[in-house]
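None of the figures in this text is laboratory data; all of them are computed from the coordinates on show. Keep in mind the model is a prediction, meaning the values are calculated, not measured. Cβ atoms are built from the backbone, for glycine too; each structure is taken alone.
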Structure I
Amino acid sequence: MQFDYAATAMRPAWSDLPEAVRAGIEGNIAAPVNHSAIAAGGFTPGFAAVLNQHWFVKAAPATVPWLFRAYRREAEVAAVLPTGLPMPEFRGAAQLDDGGTTWQLLFFAAESGTVPGNPWTDSALDAIESALLLVDTELTPAPVGLEPEDLARTWREHPRLDEVFPAPMPDFVPDLSVAGRSELQTLLCGAPTALAGESLLHNDLRPDNILLTERGALFCDWNYLARGPRWADWVVMLAYARFDGLDVADRLVGSALSRDADPEHIDSWLALLLAYMLQAGGQAEIADSPALRGHQKFSAGMLLDWLIERRDLS
């Protein structure tokens, strides 16, 4: 079973944007917009669309503070990342005022491609592995100006994660014994040590943040960068592919990204992600992101399934 990451977003249409924002976008792309294709993937209510076939444009107002901050951070990161990375070409960013409301705009080259999954294939994993190896080469150590947080901190700072495993599992995943949950808690506590590293990680790789194109896998939405072990993003990709039926054991031990990884450290990473997805997936539904909780519940099941296999949990 897989989750459909190609159709998850509720986004405003081009015509829904304020007139001043539309005019500002047209000024930046130096052309009137005569075609708009809204991005169907993702979990935010921000504007994101291919305009005039050649531009991918994002826009968010300061009246949605968390989204505005995310787009602003994405603009800061994209401006510093070196050219040649596996990502759509960054063409610039701008802020504009609409009647006292600031809007953050981002401009990228539009890319033609598909998201991985449904089903996952070996060729998709090959492309993603190659892209991650390039990222590791180009972004270790991190370029000056990015100042990424440590990977463990970006996830452990979420409240109440330490309360997840002592409690019974929620009804959207299989239950575990007290001993099994205690083992996961031990792994969770070991995450700060397990996730130490100097590689710059995307830290938000999901199928909807990846485009498989003629020139390889491209990664989008670089606003959650973190510093950690080079294998962390790759392990998440293997979790998706494994849950769709691919045998990933040889890739885990054979890839240059993960062949030297301590299995206990990998399991701590999986346990940390699992704790977050269990905690988040059990929260109330979000009106303007109706697929988010489904993604989190799916991810929790995917991660737990692999941990059960890897550690023979019951």
Structure II
Amino acid sequence: MSDQTRPKVLLMGKLLYAREEFYDQVGALADIIDLDAQSVAEIAQRRETTYKGLQVICHFHDPSHPIARLDADFYSALPDTCSYICHFGAGYDDVDVIEAKRHGIAVSHTPGAVDDATATTAIYLILAAMRQFSKAEASARRGEWKNHLELARDPEQKVLGIVGSVVAKRLLAWDMKVIYHNRREVSPKPDFPCEYKATLEELLTEADVVSLHMPTEKSFAKDQFNAMKPGAVLVNTARGGVVDEEALINALRDGKLYGAGLDVFPDEPNINPELLKFDNVSILPHMGTETSDSRHKMGIVVLQNVLDALSGKTLRNLVPEHRL
């Protein structure tokens, strides 16, 4: 294959993980180029030069870049040859996957690669929220020891409402009963004790702890908070946009929730100042996949999807909206 006919793979962001494998395997099949355009208009202007023959985009979340979100204007600026976006991350708030589908562009993400690290983060937040460890640490740092701290709650014998088998397996060690809701009951059945709930509302009325792992924007709002068991704990390690932040703040302010654990936020890296006022909320700055091991796994998944794209196969990790 001559250089003129080799497809191009565009890196939107820094490739820091599985870099050697990526360049060895992808470089044998395509020209790898870095994004140097600073606007969507510039991409459109160079569609028939720099980006001619572009087939695959590897997208890395970078809110500081001038092209921070992939939307309809971005897709319209691309050459017609571009048919794939391989996103580095399980969440993809900055990629408009519906518009991508309308433009004939398939989008993949890296869900399985983050399961272990995200589960660890969720477990930390569940325990921190129930035992109020963040409040206790703040008290100790102020030199107040544990003065004025109210008794917290144990996770043992509580009901965990969840979607995500890795978290569930680990929390069985705390003798928690696991219930879960999904679009449909998992088949074959999970290899650990759990009970399927046909509706989210049914789960919410029973769960002492609700751990969110769903991708849908604002799917947890006022009605869901109203359905929750009084004094429950909410943990979100999915995507910031999943939870209606105003409804969350109201539930905390009204005492509906005993506490919350949050690793993701809708306007990252900004955190709503109102959330910082609640000492019963444990907050992390999106630490879910901040491990070298998980990042390498994610890099390998991106690589596998790019190789699928270059060989004309269906991407193995399509986002849910593109599997329909």
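Starting from the value 1.00: which structure in I, II was FRET efficiency 1/(1 + (r/R0)^6) of positions 189 and 269 (r between Cβ atoms, R0 = 30 Å, to 0.05) calculated from? The structure behind it is I.
Ranked by distance in nm of label points 7 Å out along Cα→Cβ at positions 277 and 301, structures I, II are led by II, which has the greatest value.
Thinking of I, II, which structure, once Rg and Dmax of the Cα atoms in Å, for residues 53-180 alone is computed, gives back 19.7, 58?
I
Comparing mean count of other Cβ atoms within 10 Å over residues 37-44 across structures I, II, the highest value is found for I. When helix-only ellipticity at 222 nm (-39500 (n - 2.57) for each DSSP H run of 4 or more, over all residues; to 500) is computed for each of I, II, the one that comes out at -12000 is I. When Rg and Dmax of the Cα atoms in Å is computed for each of I, II, the one that comes out at 19.8, 62 is I.
Computing distance in nm of label points 7 Å out along Cα→Cβ at positions 141 and 253 gives 3.5 for which of I, II? This figure was derived from I.
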